[in-house]
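Participant: Structures given as structure tokens follow.
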Structure 1
Amino acid sequence: MTAVRSYEELEGARDREVFFRAPRYRSDAFTALQVGITVWDAHGRSHACELLDVSTGGVAVSAPGLEGLAVGALLPRLHLSFDQVAAYEGAARVASSRTDGTRRILGLSLVDGPMNLDDVLQLRDVKNWSAVGNVGSLATRPWQVAGYTELKAMVAEVRLLLDEAQVQYAQMERELPWQVVHGETATPARAQLVERVRQEFVQPWLRAIYACDAALRQSGWPDDPTAADGANRMREFSLRLLQPAFLQGPIVHRAATKPLGYPGDYGVMRMVYEQPFEGPTLFAKAMHQCGWSMACTQAVRNRKDLLRDKLAERLAEKRARGQPLRVVSVAAGPAQEVYELLRDHTLPTDRVALTLFEQDREALTYAHRRMQRVADPRTLPDVKVALLQDSIRRLLHDPTLFAQHGPFDVILCAGLFDYLPDATAVRLQRQLYALLEAGGELYVGNLVPENPCRWMLEHHLDWRMIHRSREGMCALAAEACPQASLRIEEEPERCNPFVVLRRP
């Protein structure tokens, strides 16, 4: 904290005598203004000059045609204007003269009094504020777009729903006991509160955002490039009306602000898996549950269950044969499906080798702490967990990255392909497929185009993913591995399927 001194303790300049000099402003400080400066010599001839800098008492100019003037010479007239408003009109005297390359630069002092620069600086500030495209600029109106009547009405209704919920939940929070709203203990009252929020707020909110998604698609978004400008303006429209309330939900806030620099980090995934009713206020908890309850979010939990169950089935098969199970999870995040496999489906006699690959150190640290709790060598002596931290770039360009850990029975890649273009997706599938043993399976997940949350994801979370049809997923897999047998595995929301590549 900065120490505050009394006026008696304040000091001025020391060690030399200092005289005040009015501040000078370079010409580039006035780029928003049209500057005009003309001088007249003793013979009445006018000379247009270039302003280099200015203060209340003088100017520096580049002065073609005035090369012969000596220091002390009087110029009977100087006119300086900014945006055609006169700042000075009067005589000037040559105070200095120098050469800069081919230019003659004159320092001119103002004879007929100081210039009023305050008005000029204020004019500059007003012009600059308008020029930089501030968020509140009335001139640009980035939210204004013709048409989209149905979507605009829907967004307005969502705003009314949010406003009403904030008022009512604030009152409810004041009147209910703290432990009912914020406590962690399951009680009938808390269960009733959560259910009430779900019925009267979360469900209407979900219906509304799905309707917004459908309404925007009527314009051709997201596939028609000609719809992009209108969609971007509608994004600004809904951001202005809805985003402040949306961001009160912790899961929405983290997904939108991306504190680790990328979308869908392990913190978001933790909330998706484990925290349905979080937030500092009742409205924040309600908004959090909205994000937690979206179809795409439920699909993430569903795909985790699907992968866990497939791993459990494969583990049972290996157990019956007395063989070890080898699994690698690529872009593992918190590795929830692996954690639940070890916690709920693994016996002390099972032999399991798990490899978790992730570029985010924080995600691996979190996964490591959890794996230590369920993969205790005292209870599961033959379960080995290897954690690899490296970049996605190396994953894409180094086919030997997992060589010492394979071959694998199962390779999981639940979310990475949502961000990979087709050519990269083909190359990575080919690399991973080569790591499978005979009968092994590679699970590649992808969101599908009919995902009803895309408006919310892209317009309010700035979370853009490559959506692929089931046919498109299979086509890429067939191109990468023509010898593989392919099938589609669906999760219940039918929003985030897997293409499964099985090695003969």
Structure 2
Amino acid sequence: MLRSGRATWHEDLRLIVNRSGFDEETFFTFSYSPLRDDGGRIAGVLDISTETTQEVVNQRRLVTLGELHAALPTRFGDLRSFARPVVAVLGECADVARAVFYDVDGTRPALLLETGDPADDEERRLVARAFATHQREVVDGLVVKPLRDTSRGGIAGIVVLRAATGRPWDGDYARYLSVLASTIGAALRDAVRLRSTLDALRQRAQRSEQEAARVREVSLALQQAVLTAPPAPDHLELAAHYQPAALERDIGGDWYDAFVTRDGATTLVIGDVVGHDLTAAATMGQLRGLVRAIGYDSGEAPARVLERVDDAVRGLALGDSAIATVIVARIEQTEDERRLGVRTVRWSSAGHLPPLLVRANGSVDVLERRTDLPIGLCPGTPRHDHSVELRPDETLVLYTDGLVERRGHDLRADIAELARTLHGSHTLSVDEVVKTALARMLPGPGEDDVAIVALRTGPEERVPEGAPATPATSAATATTA
């Protein structure tokens, strides 16, 4: 100020002042202004000083408290990993001369991490007492805080905070160190509680995974047991495949079936039970058994077979889970058709996707006809049959929605995509038709399980009227994945 002649301002200057019998850290703000005589010369200095110690110290302590909150871990492996960032923050704190964590796993407290001054006899005595009583200890310049463990009971450790010698020990200083210790204790308690919660969730997830794996294993075993190889009737070639969903939780109730009825007609079945769990798989086994038994024994048209299945679902009280979309298709041949070398497929659809027919020239027809309600939804509802002629070397394909349905896609467009995929497949074997459909429609893991069954009519010699039929070679394949 004397050199420049201008007033100066110095804010929060740190001064060590011995005014209470010890060297005390203080802070002052100074203002120096020149006093000039009549000639403009500096004749004196006006000094105004204000002590700002309390404001500076309070602000400093708030900053440390904020840094401590930011450093406190919410997860930790052991007490040492929890204590390390705490000790790092407090080691830079001007109001903490010593910060230390004690481990209490043994029969006596053991030093774990420390910063600042070494321990003295008073600290060791207070730590031992806190270890025995689980109570906080506050004496001149020292706070000893047991850290409670709510998961096991008792305490997880002990934290010690010693005051710096540059500030007088008073109620504010004691409360400040107590707040720091309590903040550490609360954070450790919350972290322990979080760890316990996460451990419980992890164990629950493991149990859920084990249960899901068991359900999947049982479901697959059930499906493998019921999805038997198709028959090999004369002049017909059959192939079938079942593929479970990629996700364990999405194991479902899709099934296929093929059998020869009591009167010699070949019957194909494709079905999809509502749901994706063990219940769906068990219901699938029940419904498949009903359709097969009624279809085999009655020899009735597919619509009547499904009506009787509906009645059985209600009469046997199979419950609300026994809801499924199903197609029953019966391959028939009259004497006139036998002489012409053709057959008729008669089918009834209980809410299922339309069959596809690959013609002998490679074109594909989507057999969209009237669809009735799913099985089990409204027993007693009349059902309807549909029919189309099957010529030699034509392939009928039945499938479940897992083959075509894509989230966010139009289902009709997906079915049209399957029809395009099968276009020209008349040159393939019926087994290759099934494999082609799966490979092109499901290039990766499927979100839903899939069942598909295909039947191809073989060439037949036209039989003169009254002449006996001649047995022909046939083939059938079934695969599961």
Structure 3
Amino acid sequence: MDAGAVQMIAGQIDGHAARLAQALEAFPFAFASFLAGLKRHQGASYRSLAGVARPLFEHREFADPRDRTALMLAVEGFRGYGDDLRREMLVELFQRCDHETLCRFFQSVLPANGALLRAFANDLLEDAQGLRCLSDAAICRLLILGYGLFDEALYERILAQVRSLPLAEGGKQARQARASARIARAFESGAARAAPPTPAAGAPLRIAVCVSGQMRGYAAAFQTWKHLGLDGHQVKYFVHTWEDTGWRFPDPMSGNGVDRIFKFAPFAEAYRQAGFRYGLAAMKKAYPNFFARLEVSSTLGEADLRAVYGADAVVAIENHRRPEFEHDTNNQLKMFYKIQEAHRLMLEDGGDYDLVIRIRPDRAFRASTAAPDWAGMAEACRRQRVLFFNHLAVTKTLYAGDQFAVGSPEAMGCYANTLGLQTQAIRENWFGFPKRLRSHCSLAHALLLQGVRRRPLEHIHAVEAVPAAAYGRGELRAMLSADLPAGPASEMDRLLWNALAGAAPR
């Protein structure tokens, strides 16, 4: 063992620990918020930092008690609600923090904190004062987080109390109270109702499938839709898309799209390393033929889509180069616009559908041990405003999965109305609603504000989306050979070439 090297490392650790203690002393709440936010995407860094930081604050007092509450939540450090976490501590947190700050401390990847929040909500409901110990803003924040964290029975009890609260008159407080009341009324209007006559047992359902977005890998993905078990039902497809099929460049710098397009893992890793070491410009200069082969975007027509979705499919194809999308760099506006327009196609067709499915064209599925209960879903949708989809959660904000959902035409209309509701919320300055269009976040808030209940999907298993093109080991070697006819010459050449030969990248 090199004792000198170990001693030097120990000194570095002491220095970093001292700087960490200084950051905690100067910015305890900001540090807690940052630490909690690491958990979802950087678990190893979170565990390391939490392990070092926790002894620095666990047994000390802070001038602002909220700071210690936040720090202990960030490391899931409380023993239990009513033990070392008391009601007044969470009341204070909800009174003073906006909902996105609260989301960091109660995100779904911190499950112990979610259990604390459920205990807190139950405690409030059982107290004689009830929700009145919270401000109007805090009540709205509880409704937002509870939508992603609470079971339906608990959430309904909270909504019932909100409906009984008097509305504040005038000013900011009234705006906050109106937000909570709007949510409560929306859920009341979508609550259990007398169901219309149900189809005879075993009768086929009328199902509309609304397909929207760029058509990456759509034909191959459609072959997997047989695992949805729609055979035997009356299914009609409504496709609203762009003429450009779309293609995600495998970016060696960020890693986006690399594993999806390169189906040989050693090469995918070497490609990322080459980007990190040499940069994309150098790679494109060295391998022009390789990168030319990657450019697979193409256009399609109605005949192409009807060949896959059926001759009776209703199809609309548009050019994506339109002025209103000029600044839509992350494609969120385009996505919600297409969801809205696919739903409009279905409504204008005039059919009377039991269920509507929203699906992305490249979404693929695997077989399940049992068939989805489409009749059961249709029955639930007739009785309540409910959508079946996965991934309703709390991340750094309220989050809803946006690639596949099932519901009645009415409930799916709420889903498709996300863009319209976002526009209205910005114009009218709704309390608690996102200030700009934010894919999963805007969708989740739109469903919440329209009183849509959510159920998880059963026996429907999505797998990796199908890319516009994918390349295996043999194809990648042939593509790279076009630029290296005499074999590898540079270090970058050898990094990529050896990965395809089977050697691990170094």
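Participant: A value of -0.97 was derived for log10 I(q)/I(0) by the Debye sum over Cα atoms at q = 0.10 Å⁻¹; which structure in 1, 2, 3 was it taken from?
Facilitator: 3
Participant: Suppose you compute relative contact order in percent (Cα under 8 Å, 6 or more apart) for every structure in 1, 2, 3: which one lands on 10?
Facilitator: Label of the originating structure: 1.
Participant: Between structures 1, 2, 3, where is Rg/Rh (Cα atoms, Kirkwood Rh), for residues 97-328 alone highest?
Facilitator: 2
Participant: Once distance in nm of label points 7 Å out along Cα→Cβ at positions 33 and 385 is calculated for all of 1, 2, 3, which comes out largest?
Facilitator: Of structures 1, 2, 3, the maximum of distance in nm of label points 7 Å out along Cα→Cβ at positions 33 and 385 occurs in 2.
Participant: Can you say which of 1, 2, 3 returns 10.4 when distance in nm of label points 7 Å out along Cα→Cβ at positions 121 and 233 is computed?
Facilitator: Going through each structure in turn, the value belongs to 2.
Read-outs: derived from the displayed coordinates by stated rules, not from any lab. It should be emphasised that the depicted structure is a prediction, and the values quoted were computed from it without experimental measurement. Cβ atoms are built from the backbone, for glycine too; each structure is taken alone.
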